[in-house]
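Before anything else, here is the set of structures, which you'll find just below.
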Structure I
Amino acid sequence: MFTNKYVAACLFVLTVALGVISLPTIAHAQQGFQPVSPDELKMTSEPLAPDAPAIILYRQVDRDDDIRFPREENYFRIKILTEEGRKNGDIEIPFFKQNGDVIHIRARTIKPDGSIVNFDGQVLEKSIAKSRFGEILAKTFALPDVQVGSIIEYSYTINLKENYVYDSHWILNEGLFTKLARFSLKPTGTMAIRWSWQGLQPGTQPKQDRNGDHIIRMEATNIAAFQSEDFMPPENELKSRVDFIYENELFAKDADAYWKKVGKARNEILENFIGKHKAMEQAVAQIVSPADPPETKLRKIYDRVQLLRNTSYEMQKTEQELKRNKDKVADNVEDVWKRGYGDAYQLTWLFLALARAAGFEAYGCWVSDRSEYFFSPSMMQGPKLNVNVVLVKLNGKDLYLDPGVKFTPYGLLAWSESGTPGLRLDKDGGTWITTTVPPSSQSRIERKAKLRLSEAGELDGTLTATYTGLEASGLRHDYRESDGVARKNLLENQLKEQVPVGIEAELTNQPDWNASEAPLVAEFHIRVPGWASGAGRRAVMPVGLLSAAEKHMFEHTNRIHSVYFDYPFEKLDDVTIEVPAGWQIVSVPAAQDRDAQAVAYALKAEKGNGTLHVERKLSVDILLMETKYYASLRNFFQIVRSGDEQQIILQPGPAAPHN
């Protein structure tokens, strides 16, 4: 998971020193395709998945956690049942760039008559997402001649980097129903292994041949297709899965004893890394003034650390490049400070050392990133505590900070680090904490528009969108490597998606994409054709100009998964519309003010002398809501939709004279 040597030591010193010699990656043979089955060719439906557009007939995953050459072989055999199912011939294989590559892709199409068309086309590579841990890419290709009744097969190898044996999983659910799946894992012989699981069918459990090859195997049948929903927890958290954990054989099996050992070991590593007190006192003297109030001091230290070069956001160097550039891994915070750069983890620990040197009571914490999984101490999975943050006691309150994440404002954590459990380190083994969640008011999108309504019903004018808190940092983080054209398109398209009808939008300023604290401000010229429409001798227009995002939220009556938002957020709209000369605003909707504690909605429309003023506010203070509360949440958003769809009635005046 982590390529930085210091981070790897922090996470895995608890296991065992591997002491292996780096060798070049080698290729491994792919398994062959299965024989064509006449019964599978004749199949037209699956009784256990009657409406399925396609099903997985067979899937095989073989993982080899060899220390020097770890790899995973994958094989899929899919039956196409309907026209919609043909899209499964477009294959996308995601992988984490920092951990390895996808190689040896083979594929073929078996047509309904049994003839075979081998894939010999081009495999493309595209970027899916970026994070502080690296970039997620995908290999993509399209199988040839996929028809209803066809069977498609493909196999590939995930070639992992040396020593990458700490993040082994079997994820059972795919987007399609699976008739049969077989899994195997050959564990590394240098460390003890155990496993835990969730959502497995009765009688479906991993078993290890302890007297033979020691390979762990499992077979599963009739695995339900995973059903995605909007605003749900991470997919991997919801799917049936098996997690494998490597650990030192001496580790306690009791959770309390286990975490005490983990906490003590990590605290020892941390204290060794930040123990340069004199150097840090000298550094603090360059950053703050003795007369500064405590919060001013802490802000100055935070800002100074964020100004340092953060190598976690740069292209990762190969070992050869490191040697050529004579880059040496930092042994302590003094090294980081003198160089003026470090990775995200080192910079966060540098901030901790500086805060302590400035006289603050501050603690190092390891917390769990919640973007892919939810953490539970009972599972005894040390590597799941994979993000370091700093807890500072300031004015009697706990303040969590992580300057190692670029673009994160002072006082906030990255969304995936907030509201998640972690271990506050100390010499006794640590204390469990939960990081704070910012209220919705700290992550806002504020939109202010000044528009003119034409006699043809068209809106034209300016709109300013101001992103603050996690709304701003998220945009800056996700588009940090994009060029000006891509960023412009992003902001324009985001605005277009907020209006229920087609609009024209052009960004007219240059937003600041590099700041952490300052809001991200985008200014637009917009045109909305046909916003007002005729109704007899009157004209009507909806009150909710920027309400499209909520128009289809939680429409479905039933819900499978819990409702999950990355972070609480708030939207505030302030729209002023100048009506044509001689027109009158006949009526405006009654004001709305609905406060359901976790969610709130307010709408107010006022008519003035030739103008209409609309204010709208939506607040969502939810991270995770159980399914049993879904009906109430759905009812709330129905009220929001109804409020936004209310009509303003206008009385057009006589046409203005033309010269």
Structure II
Amino acid sequence: MRPRPVPSLRAGLFCLALMLLLSFSAAAKPLTLDAFFNAVEIRAVRMAPDGSAVVIATERADYPHNRFRDDVWLYRLSDHQLLPLANTGHDGSPRWSPDGQWISFLSDRDGHGDQIYVVSRAGGAAWPLTAAQDGVHTYVWATNSQSLYYSALKPVSAAELAAHQAEWNDVKRWREDWRPDQIFQVGLPKPGDFPALAPFHERVDPVVATSQFYVEGLAASPDGTALAFTSRSRSERIEDVQDYEVYTVDLTTPSHTVTQLTHNQALEDRPYWAADSSGIYFNVGLGAVSGPYRDVQPHLYFISRHGGAPVQMAADYTGGFQGYTVSGGGDVIATGQRGTQVQPMLITTHGFTRLPARPGTYQQIHVARHGQRIAFAYSTLTDPIEVYVADDYHHMDQARPITHFNDFLKAYDLPKGHPFTWTADDGTRIEGMLLFPPGKYDVKHLPLFVLIHGGPIDADVNHWEADWYQWASLAASQGWMVFEPNYRGSSGYGDKFVLDIVPGIVSRPGKDILEGIDALKRQGYVDPQHMAVGGYSYGGYMTNWLITQTSEFKAAVTGAGAVEHAANWGNDDMSADDAYMLGGQPWEAEQNYNHEAALWRMNKVTTPTHIVTGSVDIRVSFEEQFLLERALHMLHIPTDMLIFPGENHPLANNPWHGKIKVREELKWLRQYAWPQAGIGQ
């Protein structure tokens, strides 16, 4: 090999300048549709009991196979290695055995529905443990690490199936054919016995308990004497809030006595035992623990294992709790959303203490059972989500990243933003997020795209998310100033802020949003000739309403949003929630149902509107989108509707659907609200 000649000083300076120019250009390129939809989601983070490793579940698009890949990874802190643990693309929901020697996960890789697989933390093959007839709903390790508990539908024998088919052929009886859930126990074979497991169809596990409802969450007490579980409706629809309660199973009695601990109108979930086994923590996202049903922010509660009234944790915290974990010493570490930040804190029944943390969003937190090491996912507007580890949960601001799934996004100039506040007509302070096109941070007189979050109990915060539902960063990269309003009904601003939308479920938030746009205009941010609006789910409700209230929007993109409330109440899977927010059942609150319906105001619409829907959506029936499209078509308003086959409310089956949705929505915005714009302008 010949030695390289030494370049001249002038040539060296030229090369250096060229390299700097190229590196600057590469770093400054705008985010593209392809890059945006190649981002990796963090689905779960689990710290090993001894804090020596982290198990991570991810999801990413697999376009050639028209599906999403779900994979499980193991990160070893000893050598800083990230290793594929279960990478068939069908794997998720990882758990550590309490002794830290085994890792379990759910997988439908063999076509039998979700089944429990286990693999040694030292590596090797993963083996299926369960053979649940219709798949496993949820599961948990026994405290002694020798077995696991899981829930699944009560099996049906071949004779029962044949008799049913003989009588009913392919007819489905809506309620009569529902089956109860059962909790089973499956033992962990010795490592050498795994290949000798009985064939799938021959495995039968002992039943521990039976529930007339589906088992949603499952937890084992640290002392090994009991299980706790939360229930949900067998119809997959929230019809009766009494279907959602907290139960215990006494493992010390031969009959495994099942005791119902809560009797309320709340939807309980995510049970987690206290470190001393004295009781159970649980989340409530909808409904009321005391009194009649009402929707407030997500709260955290504790109830004694012997029953009694649940106690709200950190009741003086004015935000909402997004997640939590419990240390071996009994500390409860939660992520609380207040305003546009999601931050970690220690919480008790008496109050809360904020932990040192960086601005941004902390989620998927999980603490080591032994020690204070903690793992979590973290992101900001300009820091795509990754997994981090802190050696002490009292100092989460000193955490270091252990994954680099989304490092490829550093090659793009990600939009920056900041919160924006305004005052509503009744004096209430409202907040939202503003995202600016790259290179135009806080620049005025920009084209405006109002992107409205769903929920309504949700909020837009300082975080990174890249999908068909939250695509503000992509819109900003194409030249839009994106306004994400946390209107009345959003979480993070106190329970009264949420309750204020009852029964004006679109009229009150609609005023908040329009007043926010007026405030942006007064401060010179908005080019009023180029304004557009859009949203999905409740954001679709709001979009459908707002285009009946003003002709200022030149384009609208809406998805899975209702235009009336009576048929929507009957068709969706959250009728209890609908009835509460509208002040009663349809026959009890007819005036509210009609007043808050965009349908009766369609003749005021002038905005070209793009519509999307999943073909089997039961959260907001796809028929609502047909109703909207029919009305706009009859009124000769430019409209287009995309129907995604096989998709329910989330577009979770085929990654092409979400990508095509956003691609066409961006085209629609440019065509009608900013026709002279090009991509990246």
Structure III
Amino acid sequence: MVVSDGLHTTEVINVLRNEIRNPESLKSIRDKAVRVLEQSVNPIGNAPEYPSDGLLYGLIQSGKTSIITVAAGMAADNGFRCVLILTSDNDLIYDQTLERVRKALRGLTVLGKQDWKDAQRFERQLRANAFVVVCSKNGSKLKSLLEAFKVARADGLSTLIVDDEADQASLNTFTSKRGSKVSPINEVITELRNFFPVNTYLQVTATPQALFLQQPDHPYRPSFTVLSEPGPGYVGGEAFFDPSGKLLREVDLHEVDLLRTTHQPAPTGTVPPGLKRALCAFLVAATAKVIRNPNEEGSAFLCHVSVNKNDHEHIVDLIDRFREDAVSVLKKPESGKYQQLRDCLKEGYDDFAGTETNMPPFDQIVSKIQFYLPGATIRLVNATTNDEVKLESIYNIFVGGNKLGRGVTIKNLLVSYYGRNPKKPNADTVLQHARMYGYRHHDLGLTRLYLPEKLAEHFKLIHQMESALRDLVERHPQGKFEGLYISSPLQATRRNVLDPNAIGYYVAGRMYNPSYPLRTPDVTEHTISLDGKLEKYSDSLNGYPVTIDFVIDLLRECLPDPEKGIELWEVKTVITALEKLKTVLNRNDAWLIVQRKRRGMVTRRETQGIHSSGEDDHVAKNMPTLFMYRQESHGGEVEAWWPQLRFPDGSYVLAFSFSR
């Protein structure tokens, strides 16, 4: 559809201009909203022949909500009558989202989750101009909203449905069981999508692994993707996990276990050394900020090591005792404990001196810590509390689990202490815990992440996986086989939302081949073309160094016989996997072995290999290897090239979905 700005779009951008001062960032936000609307359904047309659905793929805390609000205003300007925003059932996130939407869309009626209880009033509001509804992804709330729409006979409204964090609660959690059972939230979201004949369903997330691993024709698999790029000042995984990163500090994995009451009969009352270093570093960093700017709002510390509520309470008690002891010790400079605390603070101070050029004198920082520490806020934020993540003091220390994970924005977060260590970590879940990402460049020199080496390695692998996926989606926004690079011991996402019979894997070091090449006259022109491209490569078990790009060029002309079955060897999928490897490995090297005058006539399994005469022993195992076997004509079958691909060694798999 053709998209134009109107009063609502202009108003939203004017509101955002007070928060986002960079004109290029505002332009980028508007451009992304335009791309969403351009690929949306025509709101004043008839119901589309095919469902209109897409994905806004952003980074953690990179400003996706800004794009959502601009897209909502733009939708109202271009004929959509209703914008329905589905957000988390987490009260913190819901309240943040509702507040931001109301602040930005000042010319539209914005209804919260209590505003459709009065059926008559709700119906009157629907008759007015375009409006926005913000609903939490709670089964009963969604059902009551759907019922309110039905009572108001509102199915004629053209609707933009925005599903924020769409990979979290919206998918069917019974998919892996392959029965007819559907999880309640997925069921009612599907009903909402079906209720409005003219609608576009836009999924929004920074972790789309579960979405891309749905079957290509699945209603929750996006058919188009808009990449959201962060603006200036964004701090992401490269700052922490690239080799040049200077913000990561390791702690002993054993000490994280000491913080969990569930792992010990009588938990110790002592703060482990790594957590103590992290707390001291935070006090130094937050104090340096307030000395430089006395009007500073305050800073935050995050401790996220468990989902167990008893653990959270234990950690709050430990940190509270640490604060009380520190307040007492700082009043007794002649004591040995004073010198120990001072040494810990000095360790943090010296560390920050390597990344922050404008540190106040150390003695001034210690003096200010003594003054501010009694007013420190130590807050438990989990499912049992209703506390908000607000900065009420100079030092704000937040302890919790899932409620401090996905979607929650923690302002002025300087130091994080992370220790979540599941046996089989999901890449998307762990990435959502990266609350240290965001627009924090002005505090970069005072930012630190404390975590065990094992977990740091997980984050590094996930950062690598995320970069490869975004690179692939950028090149193939309409692609149906965006494969996922998964580094062991990680898995892409939770298994219950995936159909195990519709997921394929390319495993490091394994061979893959089409079951049988196409041997009809339709392939003749491709065989002639391949003959020319391979003319200079003689038959040799030693092989030839080539590029991945050349391998891809050859594979495009290797047509498999569809009558023999195609699952793993879908040419587009294989090429996607190679492109992803090129990005992840940061190299374009491959190996080629050519063999002619073959007479293969038997269908093979796609993981079986074509010949087993030892060719694989002659090539390097650290790069992709393509074996090209030229088959002689036989009976009614024409000449054809039959490829076999070996993926390089490593601890990874490439996962993708296919239609059953």
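Ranked by distance in nm of label points 7 Å out along Cα→Cβ at positions 633 and 649, structures I, II, III are topped by III, which has the highest value.
Suppose you compute Cα extents along the principal axes in Å for every structure in I, II, III: which one lands on 94, 82, 49? Going label by label, the one that fits is I. When FRET efficiency 1/(1 + (r/R0)^6) of positions 233 and 585 (r between Cβ atoms, R0 = 25 Å, to 0.05) is calculated for each of structures I, II, III, structure II comes out greatest.
Every number in this text was worked out from the coordinates using simple rules, so none of it is lab data. Not measured: the values here are computed from a predicted model. Cβ atoms are built from the backbone, for glycine too; each structure is taken alone.
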